[in-house]
Each structure stands twice: as C-alpha cells, then as structure tokens.
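Please find the structures below.
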Structure 1
Amino acid sequence: MIHDKGVLTIAHSQRKYVRQAVSLAQSIRYHTPDIPLAVATDLDKHHFRGLFDIVIPWNFADLPGVLCKLGLSGVSPFGKTLFVETDCLAVGSLHRVFDYFAGRQFAVFGRNEPTLHYFQSPELIRKIIPSKTFPSFNGGLYYFQKGDLADTIFSDARALLTQYDQLGLNRIYHSLRNKQGVPCDEPLISLAMAKAGLKAVDDPQLDIMFAPEPPRYQMDLDVLKGTCSFVRSG
C-alpha cells in the first residue's frame, strides 16, 4: 500500500540505531503528530511498536552501512518521502519541509559547488559528468517522490558505486582501526543529481537541517521548546 506522504528512517544491525530511531520518532510525534512514520530495519519489529506506523523488513547485505540509502526508493511506502537519518531530532513541524520541497521530484537541502571535498580529481569527475557545479549537502535528509526520476537518481548512484575508487572519491573513516575506509552516499547522490541536471536547494530563511560536526562545538538543542543552535569554529 502506498501512502500519500510520510517520513522514513533506517535502523539496522545495532541496537544503538533503535535508540536513535525511537528518539527521532518521539521528537517528530511531538511536533508533527499527524505525519505517518516508517522504519526500514533488520531488527525485531517489537522495538518500534507504538511509535512507527510501518515497519519494513530489509536485508542490508547488498548495501551495508550508509550505502543502504542508495536503495531508499525501492523500500519507501510513501508517494512523497522525507528520509531522515536516525541520528537526527525534530525541533519543529515537518510539514514546513514538505511544503518547501513541494513540486520537486528529488531534492536535497544544501549548496552547489564547483567541486566537493570528496573529489580527489575534479578533472576526472568532469570527464564523466560535465557539470559546472555539484550538490553539496548532508545525507541525513533526502526528499523524493515515487517515479522515474527518483529511481534513476538512486540507480545511477548505485552504478557509480562500482567505480568509487576509479573516480577518486574519498572514503570515510569511522575509527583508527578502519584502515581502508568506506564509501559514502553523498558523493554518489551528488554525481547522480548533477548527471540529471538537478541542483541542491537552499533558502536562508528556512533552516531545515543543522549539521554540527565533532570534535569541538557548543550545542543548544531543546526538542520540547523547539530550539536548536550551535557555535562552531568561533
């Protein structure tokens, strides 16, 4: 069954993602109680009972870690999907976000840059995808409508994954023990969007996502008051 619109998140492999998913759902329920919530997971569905309307079983073997986001269009039960990663919290109504992205088939909130920090060789990238700019964004949030365009974006991103190292895309390192690093979704989605001629969207009057980064920042976040701010690098 396809629902008109809703919020989708992913919780896989570890119980810590269950805790994050529960906190995310509670914050969304507080500010947007009427929005349907879905979670895609390989964990026991009883963890999500009472908070999520739809629990979607998903085997993450083919797309492990953050790369599972490249399969979002295939699992979403919504016509209009707002994907939000589990390490996020809502401090306001998500209807504003759906309204902001209205009329778009695929969207990210960010900027458009001539190159990305993921690109080791911008010249090589432009030979494959001759675009003047590439979307720069945080992959904790994606918006898409069911249809050919979203399917193409995710499909092209999965195809580019097979060329990740050939394209000279930087890997991410979660710990010192992880010597090889892992591919991530943002550069792949960015390239797929650029190939399709899509831009990131950014309205300075609407702060959809704050994305502070470790190790040094001061955070002031209160879900109940609906406030969020931080100071980074002065």
Structure 2
Amino acid sequence: MRTTRLIAAFVLLWAPVLYGQFSFEKKLIELDVPPETDRLSVEFSFTIKGEGAVTIKEYESGCSCLSAEISEGGKLTWKPGEKGVVKGNFKLGTIKGTIEKEIVLRISGELSPIRLKVRLHIPELFKIEPPTLFWDLNGPGKAQTFKVMVKHSKPIKITNIACTNEQFAYEVKTLVEGQSYEVKVTPKTVAQRAFGLLRIRNDCEFKKHQSAQAFMVVRTPKVQPIPKKP
C-alpha cells in the first residue's frame, strides 16, 4: 500500500514536466524607478520544459497602465526546449509611490494561471499627507491640516493652489521654502455632506511631479460597533 502511494505521488509530481510546461527564470521583478520615467518595459524570460508543446490560451494585464506581449510576434504555442519572453510595457503617467501589477497567463490544460508580478517603487517628490481630511456631518467642524513635503534633492516651490468646492476655506503656511508647507482647511459648514479636491501645483523640474492632490470630505458619521458582552 505504501509503495502504491509513493508511485502515485511520483507520477503526480512529474506529470506536468512530461507533458510540457513554462519555466520562468523569475516571476517577480522589483525595480526602483527614476522620478522622470514615463515609460518602462520589463521582461520575463522562460524555457519550455518537458516533452510536449505548451499553448498560451490567453494573457492579460488587467490594468490600463500595463500592456503585455509575447516574443516572436505573439507566438502562443511553444515546443520543448524553446525559449521566449513575456514583456510588460508600462505607461506610468502621473503614477507615484509603490505599485504592484500582474500579467496573467492562462495555459491550455492547466487549471491555475501563471502570474507574473511587477513591483515598482516610484518616488513621490512632492507629497501631501494625509491624502484625505474627514469631518463628521453636524460635528465640530474644526480646522485640520495637510502637510506638504518635498522629497527631492532640489527645492520645490508651490506655484498655485486651488479647491473644487467653495465650502472649504484654506490657507497655506510656508514652513521651509521649497521644502515643507502646511495647508489648513476649515469647512464653512458641516450641516450638509460635501466633497472637495485640493490641487497644489509646483515648479518641479519633472512634469509628472508638478502637481499633487488631496481630498476633503464631510460625511455621515461612522456607526461604532456595539461591544460584545463578555
């Protein structure tokens, strides 16, 4: 009985290799991206292992900022021993911070897809924290503050600030010119729900970092959960 189980386990372990499979050198690529980068490509190299051909049924990236392509003109069926590349092409636009995206390959005859991950660290040279300020409907309505921080080797100065909703009054305070600022925001009323976007423009040398935005929200108070009795 024990011998039968061992043989069954051996067959299950090696069956995919006998029929053929994609073997990737790596399934995660992690990169630090220069601040001025707008377009970026990454490559996942693979070799076909086993004794049979393998066919890519479909592939997708699931994100408008990332497109995927297969080498040799989009070749989908690969024979044993052949080598190829799955390429991911990024259009980063104004994306900043750390992002993680996937290219998903679905293989004929395989239940589980192959997931190729890309993790990018894109510097935020001009950052607003927190990203959103909240006030409770009919609450105190006290002033709150955004902190604006420059994370660049060169100074970055604010050139313009605007808000999409007049219900929120704001004032800018310079802490260190070109390095740090504060924006104090006070809702004129909290008697009604409201949403506003604050956009701050600056003189950064890199276009994609020349603006940052944050949000203000007057919301219905969150209901606190009732503590469970011991």
When Rg/Rh (Cα atoms, Kirkwood Rh), for residues 106-201 alone is computed for each of 1, 2, the largest belongs to:
2
Work out which structure the value 14.8 belongs to, where Kirkwood radius over Cα pairs in Å, for residues 66-161 alone was derived from one of 1, 2.
1
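With P(r) over Cα pairs in 10 Å bins from 0, in percent coming out at 7, 22, 19, 18, 15, 12, 6, 1, pick the structure among 1, 2 it was computed from.
2
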Given 1.00 for FRET efficiency 1/(1 + (r/R0)^6) of positions 122 and 170 (r between Cβ atoms, R0 = 30 Å, to 0.05), calculated: source structure among 1, 2
1
For structures 1, 2, calculate FRET efficiency 1/(1 + (r/R0)^6) of positions 50 and 98 (r between Cβ atoms, R0 = 41 Å, to 0.05) and state which one comes out highest.
1
For 0.75 (FRET efficiency 1/(1 + (r/R0)^6) of positions 82 and 114 (r between Cβ atoms, R0 = 35 Å, to 0.05), calculated) the corresponding structure among 1, 2
1
Given a computed value of -7500 for helix-only ellipticity at 222 nm (-39500 (n - 2.57) for each DSSP H run of 4 or more, over all residues; to 500), which structure among 1, 2 does it belong to?
1
Computing relative contact order in percent (Cα under 8 Å, 6 or more apart) gives 21 for which of 1, 2?
1
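Throughout, read-outs are computed from the coordinates displayed, never taken from laboratory work. It should be emphasised that the depicted structure is a prediction, and the values quoted were computed from it without experimental measurement. Cβ atoms are built from the backbone, for glycine too; each structure is taken alone.
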